[in-house]
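Below, each structure is written out as structure tokens.
What follows draws every value from the coordinates through simple rules; no lab data is involved. Remember, it's a predicted structure, so these values are computed and weren't measured experimentally. Cβ atoms are built from the backbone, for glycine too; each structure is taken alone.
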Structure P
Amino acid sequence: MSSAPDFDPLSPAMLEDPYPVYADLQERHPIFWDEKVGAWVVTRYDDCREILMDSELFVRDPRRVSEVSSESGESIQVIDVKAQAELRRLVIGSIHAQDLEQIGRRVRASIDHIFEGVVSRPSFDWMMEVSARLAGTITADFLGVTEPDPQVFKTIVEGMARKFDADLAEHDPEAELRVREAFGTLIDGWLGSPETHGTMLTLKNQAEALGVPLPVTKNLIGLLFIGSFGTIFASSGSFAFLVMQRPDLFEQLRDPALLGTGIEEFLRFDGPTQATSRIVRRTTEIRGVTIKQGDPILLVLAAANRDPAQFPRPQELLLDRTPNKHLGFGWGPHSCLGSLFGQLALRELTGALHDAPGPLRLTGTPFRLPTGTVRSFASLPVTFQP
């Protein structure tokens, strides 16, 4: 059993730039047991993708290894594959039924309105004033609900991100309970509102008819919320930072032919999802290492996305990279259902930034959210003023 004592996803150096550590682990420790995390850590692309695809051997539901959970913890990502298939078809059908071009136009109008309110200010927090509001607009539109205060969304998402890090750091059970209760109250309000439409209305009308328990429906809504709002919030902040660090690349995105591949490449290069976890259902081997039944595995997707065996010149951001089968949104039956809206947000944000009256620039020190599984800024002070 090998070890890598320098692996500390929450260290200041890794929060700032984890990729050199990931590259070193990939070369010297492609799979290792980490005592602090209490899990096997996997860093290579082929291994991560194979684990994500094999949902029978590598599971998210602990009940499939031992009887340890209750119905209240059920969701689309923890019930078995057959049970979740109907739910996924229901949600995906609702997503595809929406007019994405029309949503895109509304999103662009929203971004323009946001920019109008901040363009003359000598400094503003991009994460609160832009990322949270943009993510809230798209998520509310996608779910078909009334948009609440963006600070409410931001607080819930940051709280959930810390919850995902429960195995990486000390956690505050009372704070987690407050976040869960606030989230549950928000979802209950949506389900009880006569103003819901779109995906939310579809779930309200059809999930019960499919025999889906209410806790599963509520947790699915929560998953969709996190997948949409969390992805857009984190990625739009990282994208704005990249725009300021690499104006040459941002200028190239004026070429429509590079916009789609460029956004996919950004999500490979510095996407919001750093890692996800699975549990081994029965004893197996990975790269000759025995993984015992019930052992947890931490899949470092951000490392896999820079695996030189899969991506030539992995440390470079190549806007025309094709193919680009990155794992930024997962893979297989547990892939992120909100990925489409994350891509839409970045596309519209790119156009709005190109049309802004001046380039974006930093006015202070950015602060990253201290989480290892989600890569996001908590605050990003910027201005459009010279």
Structure Q
Amino acid sequence: MTVEQPQPSPIHVPDEVLTDLRHRLERTRWFDDVANADWSYGVDGGYLRELVDHWRTDYDWRRAEAAMNAYDHYRVEIDGAPIHFMRRPGVGPNPIPLILSHGWPWTFWHWSKVVDPLADPGAHGGDPADAFDVIVPSLPGFGFSGPLPARPDMNFWKIADLWHVLMTEVLGHDRYAAGGCDVGALIAGQLGHRYADELYGIHIGSGQMLTLFNGDRAWDITGGHPLPEGPPEIRERQLALEKRFAVHLAAHMLAPSTLGHALADSPVGMLAWILERWAHWSDTGGDIESVFGKDDLLTHAMIFWVTNTLPSSMRTYANNNRYPWTPDHDRVPQIEAPTGLTLVGYENPPGVGTDGRAAHFRTSARGSWYNLVEVTAHERGGHFIPWEIPGAWVEDLRRTFRGRR
């Protein structure tokens, strides 16, 4: 791989990009979204209009930009891929280098609630011995790691190779730790598979098999199978989980550019598409602003809009399938690095309660893939774990790496 040295790269969006956005918001063409206050047809037009009005009149990107620039930002190109990363140096006697990988429709900023406690535990009621030197990149083709013209094949296991180069060759660490959720958990898992000897371990928020996106029907989480037989409540839970992800996976894996053309042209359309995921994948209790305030929603959306990277970010799913994962070894467990796992109640499988979730995972086919050293299940929390329950995530991750320095 060709490797450059990282260059300081503070976040700054040109004024003309913000002016263009304001004009587009002012010219939005709405339709009468009748009988959809319950979101049963998708994002409710009434709430979307309210959010867009806030975006147009009250939201302050420069304030969000300043919050991001309280941290150090860098940009480097590795093997043709532009990589942006944020760094928070560790404060403690022996900080472990830690790289955190986000998912979709995440941005690097979804880690912002846990960065400071991880890097400086002493300032947040913890033990300085638990400190980490925290590296938070934007995935290639996401946000400020764009545009991505030179690597149209980018998928999770190729991103893992880039992360290993970043941590070892660019930043000079002999060993490091990795964390991740959603697609980021697959990236961390691949690091724990291919580079186990160079890792302290990994901590993830979903324990999938690395073959998740392999096969002819990877866009269908059922694999084409009918609902399982059993009690009505279990069938209803299974159907609810399938509905939560079906349109998302199918669109992103089968026709990401078709959708991408539309969303690149319309900030409101882009917001609606990712808003539905934030609303339905989070443990909101029906109130999205109990998890994401309006400014939070818009800041994450802005990172995609101002960089015009939503289309390239969506291609990750198709590439995970078109360039399928293949193993580097046939040993068991496939992911040999010590692994910690945080599980949340909102994603409990049908028929499994939070009190039995950890034991269920350990004995499952997915659990057998990992060298599990720490598994904790929490009643609260949804898909965006470090944003929704940041304190729990930090404590779980710290336990995974204690005694491994």
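Please compute Kirkwood radius over Cα pairs in Å, for residues 105-264 alone for structures P, Q and give me the label with the greatest value.
Q
Of structures P, Q, which gives -12500 when helix-only ellipticity at 222 nm (-39500 (n - 2.57) for each DSSP H run of 4 or more, over all residues; to 500) is computed from the coordinates?
Numbers: P: -15000; Q: -12500.
That value comes from structure Q.
Computing relative contact order in percent (Cα under 8 Å, 6 or more apart) for each of P, Q, which one ends up highest?
Sorting by relative contact order in percent (Cα under 8 Å, 6 or more apart) in descending order puts P first.
Between P, Q, which one scores greatest on mean count of other Cβ atoms within 10 Å over residues 17-24?
P
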